Structure I
Amino acid sequence: MILVSPDIGTASRDARFDGGAEPEEAAEALVRRARGLAGALPAADRQLCGPSPGCRTTAEALGLLARTEPALGDWDMGRWRGRRLDEVSAEE
């Protein structure tokens, strides 16, 4: 089993709950590096990826024909989605 994680996006750097946005421009360098690794991963009977844009983009850049698996999705943060941790802690 090989697990591939997408780039750390602005949500992690900004200490906020992810809003599920498309991968940012800064991630383009990582996508280019992933493309350079395409074909270098061992063969697998099954390839799965999470439904987030970052996971799908990373899998595609690696040349994987991964099936999107909803069970690998991020947690649903509800009303906290897109909000900073300090905002949530001040209000909750």
Structure II
Amino acid sequence: MKKYVAAFYEEDKGNYSVFLADYEAATCGDDIEDAREMAKDILSIYIEDEGAREPKDINEVDLAELYTERTGLKLSDRELLKAHKEYIAV
């Protein structure tokens, strides 16, 4: 079982956007638990379609950079405080 880094960004209404650091994948959830389940689902699909990659170390993933890469937008300091990263195992 491998662990992949997922970055979680809390939105204004309590829902979450999620980006996978190792794949060009994004998803969302109504709350943190839903977002985690959605991240596992999309990660499983990408691994099945593209094969398993060597996961990045969680310390190598910069939340602000990943967000900007995927959205073209910058996180404010306030938004960055509500973001976190964690491992998703599949």
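So relative contact order in percent (Cα under 8 Å, 6 or more apart), computed for just one structure, reads 38; which one of I, II is that?
On the way: I: 35; II: 38.
Here the read-out was taken from II.
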Parent structure of the calculated result -11000, given that helix-only ellipticity at 222 nm (-39500 (n - 2.57) for each DSSP H run of 4 or more, over all residues; to 500) is the read-out and I, II the choices | II
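Out of I, II, which has the highest value for distance in nm of label points 7 Å out along Cα→Cβ at positions 18 and 50?
When distance in nm of label points 7 Å out along Cα→Cβ at positions 18 and 50 is calculated for I, II, structure II comes out on top.
One of I, II was used to compute log10 I(q)/I(0) by the Debye sum over Cα atoms at q = 0.14, 0.17 Å⁻¹, and the answer was -0.44, -0.65. Which one was it? Intermediate values should be presented prior to the final figure.
Working: I: -0.56, -0.77; II: -0.44, -0.65.
The correct label is II.
Each reported figure results from applying straightforward, stated rules to the coordinates on display, with no laboratory input. The structure presented is a predicted model; accordingly, all values stated were derived computationally and were not measured. Cβ atoms are built from the backbone, for glycine too; each structure is taken alone.
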